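Read the figures in this text as sums done on the coordinates, not as results from a lab. Remember, predicted model here, so these are calculated numbers, not experimental data. Cβ atoms are built from the backbone, for glycine too; each structure is taken alone.
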Structure P
């Protein structure tokens, strides 16, 4: 058998990119087909931005990037404590 170690980071990066772009596309569709145009989106009672296709796409992409960054960061942090040696 080969002792070659293959990094999974490119796979995670490609998957994250596809998920973020998909979130942007879904946000754009939601912003386009939304019934209450011109109203502001409020989170916890704070008015954030108007619900247009571009702002909804950006909101979806930014939120998805933050969540995926948090998850991948936690996995990286926890993997430091993995002491099992693979042979």
Structure Q
């Protein structure tokens, strides 16, 4: 796997919230597909987890799932990621 520059990683993660928000608001994406993101993340935040009272693992899981979700939905529905 090729090495990414720090600027590339920053650009990837700084645009992730807007990518996910755009997908969740899109009328092209089915409600079922949206629930594939919302339900697991919401359950992970409210159910007992591995490190109670330390939200860093919750944040890491949310970011990981958000990256997967954004990439998958953009490919599935032909949505263009923001420039």
Check your understanding: Can you say which of P, Q returns 0.9 when distance in nm of label points 7 Å out along Cα→Cβ at positions 23 and 63 is computed?
Key -> P
Point to revise | Rg/Rh (Cα atoms, Kirkwood Rh) - highest-scoring structure of P, Q | key: P
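Kindly point out which one of P, Q the value 0.8 was derived from, the read-out being distance in nm of label points 7 Å out along Cα→Cβ at positions 15 and 71.
It must be structure P, since only it matches.
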Revision key, fill the gap. Ranked by distance in nm of label points 7 Å out along Cα→Cβ at positions 7 and 39, the structure on top of P, Q with the greatest value is P
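Tell me which of P, Q gives -24000 when you compute helix-only ellipticity at 222 nm (-39500 (n - 2.57) for each DSSP H run of 4 or more, over all residues; to 500).
Going label by label, the one that fits is Q.
Using relative contact order in percent (Cα under 8 Å, 6 or more apart) for the comparison, can you identify which of P, Q gives the largest number? Numbers along the way, then the final one.
Values: P: 28; Q: 43.
The structure with the largest value is Q.
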